[in-house]
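Novice: Input: structures, listed below.
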Structure I
Amino acid sequence: MSKINYRNVVAQVMTAVRPHIGAGKVADYIPGLGEVDPGRFGFAVATVDGEVHGGGESATPFAIESISKLFALALVLHHDDRAIWKRVGREPTGDPFNSLIPLQLSRGIPGNPFVNPGAIVVTDQLLSDTGDAYGAIRELLRAETGNPQLHVDAVTAHSEETTGNRDRSLAYLVADFGNMINPVHETLDHYFRQCSIMISCEELARAALFQARHGVRADGSYLISAEDARGVNALVLTCGTYNEAGDFAYRVGLPCKSGVSGGILTIVPGRCTAVGWGPGVNEKGNSVSAAVALRAFGRLTGLSLF
């Protein structure tokens, strides 16, 4: 494989995205996110060889939001808890990430682990596996980033909790069909806090490198097997950007996981990870500027699964 000058790539990505910075609308239905300046932008690449290159506000922390769902799933699989696939499906959805309708039709089995009800079930399983789902995710992120100070933003967590009635409805519907192990309020407490962890583009790119290394952590140990890493990457590709995953597969050609705070993580197996952050999102909940940046990244590097 040819050597890519990622420093130059980051600079070219920043040039390509500049006209699009500030596009979209912040997710103000979560008040803590509504206060973020939509004109901010950061981009970073981390390679399996240890390089990290950033541009713009690549060191500025933002709320991880739904990108935390990837780490929660990996930790459940780390505990060899294959029972999760009896509780959550592996199919993409054309419905919004917080829709109640498909959950009713499936009798409480969420379509995949990256829609909100699926992520709540995964957190519920992780809480049973560890006794502290939020703590397990936080410690994994601290270890992989090398930053022991990663923490929850109290304002965002409070916003998640006070505006989380749709998530409560989803969780109680899942519980009504017998698919929750722990009390709903306990699982949601961990879920809201895991979504409120503050992390930068550079840190998030480093944290997710185990997916590019086929399951291998920064210390050389396996978090998950290569088989599970491949499976998680497949789910990130097909389900990771809400009901816009097909468009991302078409335009970017790589597994992408987004969050409504404006972050999008992409994984290039065997090579690197890349993260864009722009707080303005589209109607599907995906960052407009980060999507442009990742399309440019794929085009400039020639990296694609297809």
Structure II
Amino acid sequence: MKSQILSLLFINSLLLAFDYKLQPEEVVSGGTHCFFGHSEVMDEHNNGDISNSCFVNMGDTYLLIDSGSTYSYAAQAHAKMKEINDLPLSYLINTHIHDDHWLGNSYYKEQGTKIIGADNFRQLPIEVTTRMQSRISKEAYKGTEQIHPSLYVEDEKILEINGKKVYIKHVNHKAHTDSDLYIYIPSQKIVFAGDLVFNDRIPSIRDGSLQGWIDTLDEIRSLDVEHIVGGHGNLVTKDALTMTYNYLVELQSEVSRLLDEGVEIADIVNIVEMPKYKNINLYDVMHRQNVEIAYRMLEWGDE
């Protein structure tokens, strides 16, 4: 009893430490909600609240998609879930290994939630200092530990929760990363795509493969869905993946054409501006870097 009281006091102290001001938005009627992150780079102002995390009412439990950036973020998100419906937490699915999506695992492990991720997490080292930790405030990061999933997906895993099937698909090649999962719930005609889908900021291709990513988006588009929820952005219609798809296809096409013409990288990074994307968030931060990375990928066969 004493340990439970101390744990509750610790969680309450974190709830007061930094207020993420989380407000869940219902994306599918009947109990599917998301917390939508800011379209910014992580810093001490947003304290890592830059990606989406979601929860699905499966009847008598919640299914969670991504846990957010810190222990405190996860604790505050859970408090908001309980305001809507105080349900137990069955599973948490980590969509990939970028830390803005899974550092809240430490909170959910304490709740007894089963945590699922790609088998690539097995090889992910425990960092002395995480990327998140180096960029946000100590106050917000307090209590956060690097907790990897305990259940792994190598190809596909099917959950059945209260008669509803949940398909967890491991992409099994590089797309956004080499650890991408997407989650398909046919009964709700919804896909949670993680960072395979951005729709309010320029995607980052640094850990991925242009062709692998494009192929995966084609696969998702072939599903019988009405809603696609990405890792960044609050557009949740079937067209939510359109910006990411078009950007990747056009980037690949432009860089490939100039490579074939023998243009050097120093010139390509200045030529490939893709002006119709200039008004999308983080264009100035990400686009030139993406062009350079695309050149390196395509020069060596997009490996």
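The numbers here are math on the coordinates, done by the rules we state, and not lab data. Fair warning: this is a prediction, and the values are worked out from it, not measured in the lab. Cβ atoms are built from the backbone, for glycine too; each structure is taken alone.
Novice: From which structure (I, II) was distance in nm of label points 7 Å out along Cα→Cβ at positions 60 and 276 calculated, if the value obtained is 1.6?
Specialist: Value 1.6 for distance in nm of label points 7 Å out along Cα→Cβ at positions 60 and 276 corresponds to I out of I, II.
Novice: For structures I, II, which has the highest computed value of FRET efficiency 1/(1 + (r/R0)^6) of positions 20 and 284 (r between Cβ atoms, R0 = 30 Å, to 0.05)? Present the calculation step by step, with values, prior to reporting the outcome.
Specialist: Details: I: 1.00; II: 0.70.
Checked I, II; max of FRET efficiency 1/(1 + (r/R0)^6) of positions 20 and 284 (r between Cβ atoms, R0 = 30 Å, to 0.05) sits with I.
Novice: Using the calculated result 14.2 for mean count of other Cβ atoms within 10 Å over residues 100-107, pick out the matching structure from I, II.
Specialist: Value 14.2 for mean count of other Cβ atoms within 10 Å over residues 100-107 corresponds to I out of I, II.
Novice: State the single structure among I, II that was used to calculate helix-only ellipticity at 222 nm (-39500 (n - 2.57) for each DSSP H run of 4 or more, over all residues; to 500), giving -13500. Mind showing how you got there, number by number?
Specialist: Values: I: -13500; II: -10000.
Only structure I yields this read-out.
Novice: Could you figure out which one of I, II the value 0.15 for FRET efficiency 1/(1 + (r/R0)^6) of positions 52 and 180 (r between Cβ atoms, R0 = 30 Å, to 0.05) was computed from?
Specialist: Source structure for this number: I.
Novice: Mean count of other Cβ atoms within 10 Å over residues 156-163 was computed and gave 12.9; which structure, I, II, did it come from? Spell out each step's value before the answer.
Specialist: Values: I: 18.9; II: 12.9.
Comparing all candidates, it corresponds to II.
Novice: Can you rank I, II by relative contact order in percent (Cα under 8 Å, 6 or more apart) and just name the one with the largest value?
Specialist: Going through I, II one by one, relative contact order in percent (Cα under 8 Å, 6 or more apart) peaks for structure I.
Novice: Also, quick follow-up: Out of I, II, which one gives 17.9 for mean count of other Cβ atoms within 10 Å over residues 92-99 as computed from the coordinates?
Specialist: Among I, II, the structure yielding 17.9 for mean count of other Cβ atoms within 10 Å over residues 92-99 is I.
Novice: Out of I, II, which structure matches 50 when percent of Cα pairs over 23 Å apart is calculated?
Specialist: The correct label is I.
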